[in-house]
Structure 1
Amino acid sequence: MITVPPIPYVPAHGLLKGRSVLITAAAGGGIGFAAATRCAEEGARALFISDIHPRRLDEAVAALKQEHAGCEVHGRLANVAVEDDVQALVDEAEAKLGGVDVLINNAGLGGSKRVVDMTDEEWHKVLDVTLTGTFRMTRAMLRKMQPRRRGAIVNNASVLGWRAQKEQAHYAAAKAGVMALTRCSALEAAEFGIRINAVSPSIVFHDHLRKSAPEELLNELASREAFGRGAEAWEIANVMVFLASDYASYLVGETISASSQRA
């Protein structure tokens, strides 16, 4: 197995200078919080983050305010599986940020269960948060962005949208749906000058993942990567920032695989 040390943290280049950003599921130490951090570092003027965990959300907002004094930071509890929550989140973000320039759809729900043992409830719960939640947020945000004829939406997909893994049928189906939603909604949004794209991470090490999967499985998956390691959350956040920035001005409906794993 090839082992390469993680690359140094990449310095900011002002890719989102003056932009306002709304991010779902941004509390805790995963991709969402890494994305919020990178957006602030890249010059975002304001952040609005949401999550379903009150304590983690408060801690995330406080940490972002402390580390990035030049960036206005707001937070709100919201469950993307509840339409009223989605509408309230988007309305408040629009009001407090003076309009949202970038939406990052990061909310998702996983789990491990063989198809033969999976209940309807388990199937629907994963799809409702991961796929339908992304749809709800996109729909609500497009209604605000389209009259302004500008904006960018970045969805968080997964390599499991392309690849097979046991006990992941519900999650893989949801992420494949996110990819299809990205492609189709992007064509509609492009008519209004809005860009919608997605990032497709492979294995990303963070505290939540370590708690939800056996260490042996995580090590096995990481060993398949070309670098012999899983991604850092900030490496995925870098791709999100790129897709949200003007450097991705001609990308429409693309899903970028942020993975060195071979299919």
Structure 2
Amino acid sequence: MRLKDLSIIVTGAGSGIGEGIALRMAQEGAQVIVNDIDHAKGERVASAIVAAGGRASFFGADVTKSADMKALVQAAVERHGKLNAMVNNAGWTHRNQPALEVSEDEFDRVYAVNVKSIYLATIHAVPEFRRQGGGSFINIASTAGVRPRPGLTWYNGSKGAVITTSKSLAAELGPDNIRVNCINPVMNPTTGLGVSFAGGELTEERLQKFRSTIPLGRFSTALDVANAALFLASEEAAFISGVCIEVDGARCV
């Protein structure tokens, strides 16, 4: 097993891409902390992993609150005796609309969930990684941070911040044997944010508009992203840090 006995936190793992990452990592032997702000969804995913023979437990935490993130890291250490990797997957977006029509509250929420969460994960997980001699962050960014689409300006900017922050942290934390990488998925209509990305109901017309920009001709799936995260968390990626893997069917080419 590629992640045998590793202790891994996956935020926003109650559905969509986060759920896929948690399931895939557990299949490869990881001890997974399933985090989500929605307790029912998170408990469901943790229970599904255990029912399939994997190891997982749920921990409810709001990734925008420092006390919650501190408790989340502590939970992994208390339950598993260590923390090997943290997958910062929790994300949010405003509705697809002109930049001037996005409210200040919506802007604040996008940056709190998408960017402040990375700050808080760093603040609370790095001391543990240093204590044990290393660790790994995998930050789920987006193709929006590389090739932005009109109507999602503030979301695009937040994901650009995740990408640049990941690279900077990789350079700064490398001497501590802490790797920092990110993944840029293209749109996945099943994540729960699809309606917001599209600016309305996911009609075939709207879906085709997005699909036509992806050379491989389909959307990303949770498994596509999970397989990339699996690689980055494994020893196979021991010398890989500061990179962003586009899981996008060549959308960003």
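Throughout, read-outs are computed from the coordinates displayed, never taken from laboratory work. The shown structure was predicted, so the numbers you read here are calculated from the model rather than taken from an experiment. Cβ atoms are built from the backbone, for glycine too; each structure is taken alone.
For mean count of other Cβ atoms within 10 Å over residues 45-52, which of the structures 1, 2 scores highest?
Numbers: 1: 24.6; 2: 17.2.
Largest calculated value belongs to 1.
When Rg and Dmax of the Cα atoms in Å, for residues 21-132 alone is calculated, the result is 15.6, 49; to which of the structures 1, 2 does this value belong?
2
Supply the structure label, taken from 1, 2, corresponding to log10 I(q)/I(0) by the Debye sum over Cα atoms at q = 0.11, 0.13, 0.27 Å⁻¹, for residues 77-140 alone with the calculated value -0.31, -0.41, -1.15.
Computed on structure 1.
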